[in-house]
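Following are the structures in question.
Just so you know, all these numbers are worked out from the coordinates, no wet-lab data involved. Fair warning: this is a prediction, and the values are worked out from it, not measured in the lab. Cβ atoms are built from the backbone, for glycine too; each structure is taken alone.
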Structure I
Amino acid sequence: MTYVLFFIGMFFLGETVLLPAIYLSLVGQMSIVAVVILSTIANLLSDLAWYFAARLLPIDNIKKWKRVERHQETFTKLGLLLNRHEYYILFASKFVYGTRILVQIICGTRRTPLGKYFIVNLAGTILYLAFLYTAAFGVNKLSTNFYAEVLIFIGLVAAMNLIIRWITEKRWFQS
């Protein structure tokens, strides 16, 4: 039952469920293999749901979605950016909190070829999970204080997010 709830949580909430699950798997409360497989599948299915919803619905309906309305400026910027760097942005969106779903929606509206979309999305998902596990494992080996580990891990994830966001904004929004 734990893994079913984890899968459902991953599908709807993503990192909010993933980050604690990574630590639970490192301390033996969940299976690392199950967490990696289930989080990858749930993430890809969630992304495909956004992609196909955006691909099948008229753009006027999509622009009325609360998620798109709330982030209209980011949605517009990302749309322009995807014109020049589509697959790089799709890949990088896995590492920048708050952009993943908007990028999936834009890829759907742009009718990004499904095969290439899926491969790039899968590669980004796997590399992001590898980064998270590597960071969590490293932090876990450095400290014996669980709370310090969690804070350091969250700090690393936040720092990586900010660095990737800074690089993409500096390099691609200005090019």
Structure II
Amino acid sequence: MAVESIVAGLARWFHFIFGVMWIGLLYYFNFVQVASLKEANADGTGAGITKYVLPRALWYFRWAAVWTWVMGAILLGTLSPDGSAFVKAFTFQAPYTGIGIGAWLGTIMLFNVWVFIWPNQKKILGIVPATDDEKAAARKTAGRASRINFILSIPVIMCMGGQSHGLPF
């Protein structure tokens, strides 16, 4: 077995595993935690979530995003014998247009995690000092970025699956 096929196989599996972790946590935050934390804060039990669960979940969320992207980049590099698929995907050249759209959307999502979600969550959680007004603004910014990522996750999944299943784009 050639080294390239081993690398491609490992990259594919790790891309899938880290992607499931990243998107799973994204869905957890958007569907479960937001509503649950409101209720937990109302009855005074939210501190356990924000002190113990959320920091750990955000750690896995951030790093799953990075490793999903890295493994996807490695995988793209192995799709063509000369390694040009990476550039062709990111420049929307056939036959990598669909995967290129997915790769760009994934890149935007990674950017949102590290530039909008995490810095604002650090304010919300008290990891960095912030006034109450700054925390309120941080909640809005992090929430919007998280919802944008949720929305983008649907076409990302379609583009990634579509590339290998022959969807016409």
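Matching task: 1.00 is the computed value of FRET efficiency 1/(1 + (r/R0)^6) of positions 21 and 61 (r between Cβ atoms, R0 = 41 Å, to 0.05). Pick the structure from I, II.
Going label by label, the one that fits is II.
Given a value of 1.6 for distance in nm of label points 7 Å out along Cα→Cβ at positions 117 and 141, point me to the structure among I, II it was derived from.
It was calculated from structure II.
Thinking of I, II, which structure, once Cα Rg over 2.2 N^0.38 Å, for residues 69-132 alone is computed, gives back 1.57?
Derived from II, not from the others.
If helix-only ellipticity at 222 nm (-39500 (n - 2.57) for each DSSP H run of 4 or more, over all residues; to 500) computes to -24000, which of I, II did it come from?
II
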